[in-house]
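Read through the structures below before going on.
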Structure I
Amino acid sequence: MHSDTTGSWTPVALSADLPAGTVMPVQIPAGSLALWRTDSGHTAASADRCPHRGMRLSHGFVRGEALSCIYHGWSYAQAGNCLRIPAHPGLVPPETIRVVTHMVEEADGVIWVALGRPEGRPPGLEGLVPLRSLTALANIDAIAAAAGGKTSPQGIVEVASGTGTICLLLSRQDEDRTLIHVLLKGITDQAARIAAVRSTESLRRKAEDIHKKEFAQ
């Protein structure tokens, strides 16, 4: 869902964009997060700020089951507790040194992060094939207007095409920016996928024009 209220799920990335042993920054209305996947394949979401000197953890690196800050190498577990401080190898880090973490769910090729403690699991997306993600400098209303449709309770706008249906899973990042996850229904061959990408790029430009005119008035 694209709601930014406490107790909701936010789709922040596609599973294919986060290989094992990598970290990436993601943006939610509450701020930036470090989204990472351990070497064994588990996903985690941490506040994008190391408690030591404030360096972005999304600039860091994953080794094994821990995320390490690129500045001084402080390492954190998926639960947020500090595991290691390289400058003091014999020290067991106290429990007070930790980063804020968020619940993460991964299903149907999409990674969701929870704000607060949501009831239930993220919406199901069975039958939809993730294609790509892109950012639009427009709000959700402008994207829905460009698509000529309405946003479903799951945060999806459907766009009909000659080869199938393009589903846009929308995630609000701030007042002027929306993350679009492109999901395909009934589109399988490469030519149709390329056409879907081009169609989505065109829709993004249209939505950005609508957004600009809206705020220019």
Structure II
Amino acid sequence: MDTLIAEDLLLLLLDDDSGKLTLTSYPQTVLGGALLVELATTGAVEVEETTGVWHAARVRAVAGAAPQDPVLRTAYDVVAAKPRTARDLVDRLGRGTRDALAERLAARGVLERHDDRVLGLFPRTRWPAVDSGREQEVRRLLTAVLVQGVEPDERTGALVALLSAIDKQHLVVDHEGLSAGEVRKRAKQIAKGDWAAKAVRDAIVAATAAITAVAATTAAGGAAST
């Protein structure tokens, strides 16, 4: 089954039984980052060279390279509107992405939509798993790379980098005797590795830095409110 990097990431972030997001508090940003990386792997966008310490690199669309996939095409159009920083784009690209991707996966028999209300008042949508085959395949690929030392392909490497940005890499694989710290270290090495073309590496660096910045801001906000 052909899936987007963002779809594979969503499957990992969702709890199979409850259908709730359990591994991130900011899915919009994380999934937006995944879409940005996928656009780079298809050659649809590129990160401009940084011209100075105080100038954040901007992402621009490559003319004539719009993807056919409707989710990616929508993301491409956002980038094509004008060059923006990755920090700006990850949130823009992630708006509404969770449910859009979940609906696609439900249409393919992977997830199932459950609508209910919290405390009988607040509407909530959950996406429990119906067919975990694709998720298990993704976990197998991640375990091979993170635990067994297999060199990643471009998609798996990108997924490792995204998971490392939110520090969840150690929660989605069978450690096979390794410590969580060892898995984290391997993920960081892969995130900085030379397994992808420069344009893709630039996009991954920009996207994961943006995700990490949002995570730090969220954590700081939570600490300040306690």
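Here are some notes:
- Calculating distance in nm of label points 7 Å out along Cα→Cβ at positions 175 and 191 for structures I, II picks out I as the one with the greatest value.
- Structure from which -17500 was derived, helix-only ellipticity at 222 nm (-39500 (n - 2.57) for each DSSP H run of 4 or more, over all residues; to 500), options I, II: II
- Structure with the greatest value (metric FRET efficiency 1/(1 + (r/R0)^6) of positions 135 and 199 (r between Cβ atoms, R0 = 25 Å, to 0.05), set I, II): I
- Computing distance in nm of label points 7 Å out along Cα→Cβ at positions 23 and 207 across structures I, II gives 2.9 for structure I.
- Among candidates I, II, the computation of relative contact order in percent (Cα under 8 Å, 6 or more apart) that gave 25 used structure II.
- Structure with the greatest value (metric distance in nm of label points 7 Å out along Cα→Cβ at positions 15 and 63, set I, II): II
- Entry that produces 1.4 once distance in nm of label points 7 Å out along Cα→Cβ at positions 47 and 87 is calculated, selected from I, II: II
- Comparison of I, II - label where distance in nm of label points 7 Å out along Cα→Cβ at positions 31 and 167 is highest: I
Laboratory data are not the source of any read-out in this text; all were calculated from the coordinates shown. Small disclaimer: the values here were computed from a predicted structure and weren't measured. Cβ atoms are built from the backbone, for glycine too; each structure is taken alone.
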